[in-house]
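There are structures below to look over.
A short reminder: the numbers here are calculations on the coordinates, not readings from a lab. Computed from a predicted structure; not experimentally measured. Cβ atoms are built from the backbone, for glycine too; each structure is taken alone.
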Structure 1
Amino acid sequence: MLKNLIRNGLIFSLAISLCTHFCLAQTQDQPLPDWAFGGFSRPANVNPVISPLSHTRFKDPITNNYIAWESNDTFNPAAVVKGKRIIVLYRAEDKSGVGIGNRTSRLGFASSKDGFKFKRKTKPVFYPSNDSQRENEWPGGTEDPRVAVTEDGLYVLFYTQWNKEVPRLGVATSRNLKKWTKHGPIFERSNASPGLINQSHKSASIVTGLKDGKQVISKINGKYWMYWGEHAVYGATSDNLIDWEPVVDSRGNLKAFISPREGYFDSNLTECGPPAVLTDKGIVLIYNGKNSSTNGDKRFNSSTYSAGQVLFDKGDPSKVLARLDVPFLRPMEPFEKSGQYIDGTVFVEGLVYFNKQWFLYYGCADSKVGVAVFDPSNPSMPDPLP
């Protein structure tokens, strides 16, 4: 009888072990909910699509020196469709310093007919200069762009102005993506308190939608709307795309819509990604989640950046309807885990609708640019959990 109990116990333990294994495998191999974008697949033999170049030179207007402006790193890209091409505006760093944030960043221009092979301009199209924004942008530069377009063809660029003191969200506009008008910090003329406006702020994701097959900037309840922030996701509204009012609570404090979650992949930061998209299910915001080294998800490396999604109510853009508990895209490829950010990064900033597919452009370990594609007619599985 004892032998039978032992044998049955072993069989039960084995069954539990197998069930645990297969149940876990199943939860790691499930399609995304119907409101989410993806899964995205990395096309074979394509990535990275943009890497540093050492031979391109640019005469810096502030120092009057010729700079190898994209020689150290090329990463964190914005993307938009212009005509029959995808245009990527990527952050490029020179070798003026050592370490992330200690060099000067400028924005390069890359054009592609298929979204994979790019032709690049040899000089940056957006950078610190002797203009009205020099105090905000020099010497750190212009970083981490997001771009979208209005129905009448006005391109609106949001980016981080970095003077190595306080990072601020700046806005610029253009009709051709090459010549830009800078308008300064987005909250500069806000009615919010100076203490709120003068603190650091970055990462803007303006709401867009599909109209006649084109992704354009949309209005919510008669106003332009954006999500922004890195330590939490906040909101802001505008009547003219230039001057923005942050969403605050009854006491005048910033209202956080989502925040980092202990024990999850986004336990350290929830940093807004590419332009949000208005769908029939709601507003989908893709964001960058940073894993905490102390209270994060132990399945992921400490401080790694992976991509999550959250769904907001399209009638009340501050109301959360759903949120992914695990990332749909995470650092897996060698180029996503080797660079100046060795903990691993897929930092998503560019999302465009092109040829009936969604192209997602992201920074790889703060060093290169990658692309992943979501085909709504034949979606891939999300990245498996480690």
Structure 2
Amino acid sequence: MDFSLSPEHTELQARTARFIRERIIPLEGDVRQGRHGPSDSFRLELNALARAAGLLAPHVGPEWGGLGLSHVGKAVVFEEAGYSLLGPLAMNISAPDEGNMHLLEHVATDEQKERFLRPLAEGHLRSCFAMTEPAPGAGSDPAALATTARRDGDHYIIYGTKWFITGADGAQFAIIMARAEEGATMFLSDMNRPGIELVRNMDSLDQGFPGGHGVLRFSGLKLPADAVLGEPGKGFRYAQVRLAPARLTHCMRWLGAARRAHAIAAEYAGRREVFGHKLGAHEGVGFMLADNEMDIRMARLTIWHTAWVLDQGGRGGTESSMAKVICSEAIWRVADRCVQIMGGQGVTGETLVERIFREVRGFRIYDGPSEVHRWSIAQRVMKQGANW
């Protein structure tokens, strides 16, 4: 594996970093950011800046306005975008839209792509991915899927409840997972159709996703048969098409945020004097900075290796699970150390460190908790062990 960057990737990395520092970071204090994320008017202004810089939705194919980046290319660009918590949103590479674009590009019909993918990639609307359910429905165990889709002539009728649906409030369309007669099936639906209700928004530690995280209720949502995404009964297969790369792109974006927290903490440790020395000269703090450097380096190597596997045509299921655990926990350690280094300031809004600390904590849970991924990896180890 050659991890050296091509001239094209090096140029794109520098251009993205410059865009984030010059155009996006100065806007981080904009008041159009609330408990449930930035407003849509603010998002549209940020998207316009990225569009003017030629950096809007760079992950989608050129026919949809992007740069058609490989997974390694995304690793380079997404990390730089994540250096500001607003960067991924500005460049239209934030969850859940980024993962939905990837899924639509690979599974949707030409008509569905024109109706849903193109305006999504162009930043004209938002989407959500409705899969997770309250107990006893599907959470980490997709086999517990409780939402139903009953066939009624040329239509499907959907009943069920979903929650932790990121971006549901204000999304123009949803990708819905439901259990049909053929098995788990994905559906595309406009959010303004009768039978869809946003019950409430859920308060959470993070506040970086427009629309926050919502609870949706489907009460007789009637969809035509051509609203099926892909083929009936293949929903779980399509979920892996989306989730394996999406876990990795989360790692990329949050690594950029961890770098930002580390930079703030290192700068503070270099100017704050305690007991006659710079804070960073004390071993306790110096070692934390060193551990941050090592965690950031290991996370990046893990991301690049997994991206390389995907670019070589690998399915990447186990690799992305391992990357998700390694990176989410390393990124959390970096953020936690940065709070400790900053002392009292680390638990206030005086710097971005406290906000990054809150934002990255959920990453150890969503897209599969670390414990579930470890369990899955262990099952693979036991299965392979029988053949040793």
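Table for the structure above
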item: Parent structure of the calculated result -3000, given that helix-only ellipticity at 222 nm (-39500 (n - 2.57) for each DSSP H run of 4 or more, over all residues; to 500) is the read-out and 1, 2 the choices; result: 1
item: Origin of the value 0.85, where FRET efficiency 1/(1 + (r/R0)^6) of positions 130 and 274 (r between Cβ atoms, R0 = 41 Å, to 0.05) was derived from one of 1, 2; result: 1
item: For 2.2 (distance in nm of label points 7 Å out along Cα→Cβ at positions 90 and 362, calculated) the corresponding structure among 1, 2; result: 2
item: Cα extents along the principal axes in Å, for residues 42-97 alone from the coordinates reads 28, 23, 21; which among 1, 2; result: 2
item: Ranking 1, 2 by distance in nm of label points 7 Å out along Cα→Cβ at positions 250 and 282, the structure that comes out highest; result: 2
item: If Cα extents along the principal axes in Å, for residues 154-225 alone is computed and equals 42, 32, 17, the structure in 1, 2; result: 1
item: FRET efficiency 1/(1 + (r/R0)^6) of positions 50 and 210 (r between Cβ atoms, R0 = 25 Å, to 0.05) - highest-scoring structure of 1, 2; result: 2
item: Structures 1, 2, by mean count of other Cβ atoms within 10 Å over residues 34-41: label with the highest value; result: 1
